[in-house]
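Asks: Just below sit the structures, each encoded as structure tokens.
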Structure I
Amino acid sequence: MNVNIPSHMSSTITLLRDAYPSGIPESDLMTLMAVMSETGMSDRSVATALGLYFERTYEWFLHDAATAPNHASVTTASKEQVRDHLRQFGFDRWAEED
């Protein structure tokens with residue numbers, strides 16, 4: 001599937017592709033969605049971003065995006081670890097975007 005990235009998702013997809021060029025580890029996925037959600041992204045926007053990254057429809061990720069912040073695997077430590085990784089690729093600048 002050849003994906004056209006909407007302009008409002010461009011910086012998000014760039015961040016994800018730069019931070020995870022070989023794929024997002026399964027162990028990071030729920031935590032990543034929780035971290036993205038904490039920046040103010042809606043569940044649908046988080047799901048859309050992951051859908052674009054994995055070249056799937058947003059529906060594939062919507063339930064997980066909605067439940068990620070309360071998932072048992074998502075801890076303060078795991079969120080900090082994911083944020084620290086993302087910071088190497090401009091997370092703080094990205095999180096401040098409108």
Structure II
Amino acid sequence: MIFKRDNKKYFEISEKYYIEIYRYCLSQLKDKSYTKEATNDTFLRLWNKGNILKNDEKIIAWLYNTADNFCKSINKETAKIRKIELSLEKSEDK
């Protein structure tokens with residue numbers, strides 16, 4: 001069981017799963033800075049909401065789900081930025 005602000009348990013989980021979640025985010029984002037952001041945000045959310053996890057076996061699923069949501073959000077935002085940049089480039093070409 002994870003309790004909020006349980007430093008020892010949090011660091012155990014971080015050490016055990018950080019690289020795995022980082023690799024997953026990298027496969028989704030293909031960018032190291034965005035990957036680091038998504039991974040760190042995932043573990044920050046674990047720190048802030050860790051008490052919602054009642055069962056250690058659900059931790060990895062929760063981490064993947066949370067990381068996936070961060071990756072989707074980042075991909076959505078970067079797609080918007082690319083669309084705006086392309087629009088600006090087209091308007092400059094005219």
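Throughout, read-outs are computed from the coordinates displayed, never taken from laboratory work. The structure presented is a predicted model; accordingly, all values stated were derived computationally and were not measured. Cβ atoms are built from the backbone, for glycine too; each structure is taken alone.
Asks: If we compute Kirkwood radius over Cα pairs in Å for structures I, II, which one ends up with the highest value?
Replies: Greatest value across I, II: structure II.
Asks: Please state which of the structures I, II yields 18.0 when mean count of other Cβ atoms within 10 Å over residues 19-26 is computed from it.
Replies: Of the options listed, only II reproduces it.
Asks: Of structures I, II, which gives -28500 when helix-only ellipticity at 222 nm (-39500 (n - 2.57) for each DSSP H run of 4 or more, over all residues; to 500) is computed from the coordinates?
Replies: Among I, II, the structure yielding -28500 for helix-only ellipticity at 222 nm (-39500 (n - 2.57) for each DSSP H run of 4 or more, over all residues; to 500) is II.
Asks: Quick check on the output: 4, 20, 33, 24, 12, 5, 1 is P(r) over Cα pairs in 5 Å bins from 0, in percent, for residues 11-66 alone, derived from one of I, II. Which one produced it?
Replies: Checking each candidate, the match is II.
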